[in-house]
Structures are given as structure tokens and as C-alpha cells.
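Below are structures written as C-alpha cells.
Please treat every number below as a calculation from the coordinates, not as lab data. All values derive from a computational prediction rather than experimental measurement. Cβ atoms are built from the backbone, for glycine too; each structure is taken alone.
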Structure 1
Amino acid sequence: MPTPIYTTDTCMEAQAVQVRQLRKLSPQERIRKGSAMSRLAKLQAFAAIRRRHPSLSPAEVQLKYLEIAHGASLADNVRRWQQERQA
């Protein structure tokens with residue numbers, strides 16, 4: 001059975017090698033790799049937000065990320081909570 005294609009920029013042979021290597025990892029190593037990829041994606045998202053909105057403060061960048069990743073409702077709730085805390 002052929003390996004399913006997960007990306008459009010990797011040939012099937014290279015992808016098969018990647019999948020074989022990932023299958024050799026222990027559960028802890030898989031979690032570590034997944035966590036590292038997640039951190040990298042979040043850092044890249046923050047950088048993209050800063051490029052698109054250079055006037056935002058670091059806290060506002062985090063709220064924008066929260067809005068994009070988890071929805072405007074949650075971001076609005078956090079904004080309200082922050083305002084109440086400052087009052």
C-alpha cells in the first residue's frame with residue numbers, strides 16, 4: 001500500500017523515508033518532536049502577525065494570535081478580563 005501524501009513539496013520516496021524514521025521513535029520522542037513543531041509554528045505565526053501589524057504591542061500580538069487560532073469570542077473574553085483586572 002503506498003504511503004499517503006501529506007505534503008505537496010516532498011516526493012513520495014522522501015516522505016516514505018520520513019515516515020519510517022518517525023515510526024522508529026519512542027512515544028516520548030514523538031511527543032517531543034510534535035511539541036517542538038507546535039512551538040515553531042506558534043513562533044512563526046507571531047512573526048507573521050507582527051509583520052502584518054507592526055504597531056501592535058507584544059500583548060496585542062498574543063491576543064491577535066488567540067483570535068486567529070481560537071476565535072474572536074475567546075479573544076474578546078480575555079480582553080474584557082484584562083480590562084477588569086486593570087480597573
Structure 2
Amino acid sequence: MATVSMPIMGPLAIQLGLAPEVMILIYVVAHGLILLFTPTFGVLLAGLAISKIEYTTFVKFIMPYVVGLGVVLTAFLTVAMVVL
């Protein structure tokens with residue numbers, strides 16, 4: 001996925017005045033955040049199946065944590081944009 005999106009996002013980052021390192025951080029953070037709850041992630045679904053937890057129950061439980069983590073990571077990325 002990075003092979004396809006980074007040639008587009010790299011020049012976009014340069015046009016926006018961002019350092020390339022910040023663009024890579026944004027990509028990695030977004031990818032990791034999405035993998036926490038996406039139903040196409042095999043390890044997640046296998047773990048839920050083994051533990052006999054419904055996906056909807058899992059999403060209801062994890063969404064407040066994902067939103068909080070998203071806010072914290074956004075703050076970190078904001079600091080990274082200022083520092084780099």
C-alpha cells in the first residue's frame with residue numbers, strides 16, 4: 001500500500017511545506033490506527049474468533065480508546081510538524 005500511496009503523498013507533503021519524515025509518520029500512524037479495528041485484519045478476526053467475541057461488541061468497546069489514541073497521536077504529529 002505504501003508503494004502506491006507514497007509517490008502521491010511525498011510531493012503533496014513538499015507542496016504543503018512538510019518534511020518527508022512527517023509524511024511518513026502520518027502514514028504509519030494512520031495505518032496503525034486503522035489496523036486496530038478494521039475487519040480485514042486477519043489477526044484481529046482470528047483473535048476475536050478464538051475468544052468468541054462478536055466484532056460489534058469489540059468495536060463498541062475499543063472505539064473510545066481508538067478515538068483517545070487518535071487525539072494523542074494527532075498532538076504528537078502536530079509537535080513533529082513544528083519541530084521538523
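Structure summary
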item	result
Computed 6.3 for mean projected area of the Cα convex hull in nm² - originating structure among 1, 2	2
Which of 1, 2 yields -26000 [helix-only ellipticity at 222 nm (-39500 (n - 2.57) for each DSSP H run of 4 or more, over all residues; to 500), calculated]	1
Identity of the structure behind 13 (criterion: relative contact order in percent (Cα under 8 Å, 6 or more apart), calculated), options 1, 2	1
Origin of the value 16.9, where mean count of other Cβ atoms within 10 Å over residues 22-29 was derived from one of 1, 2	2
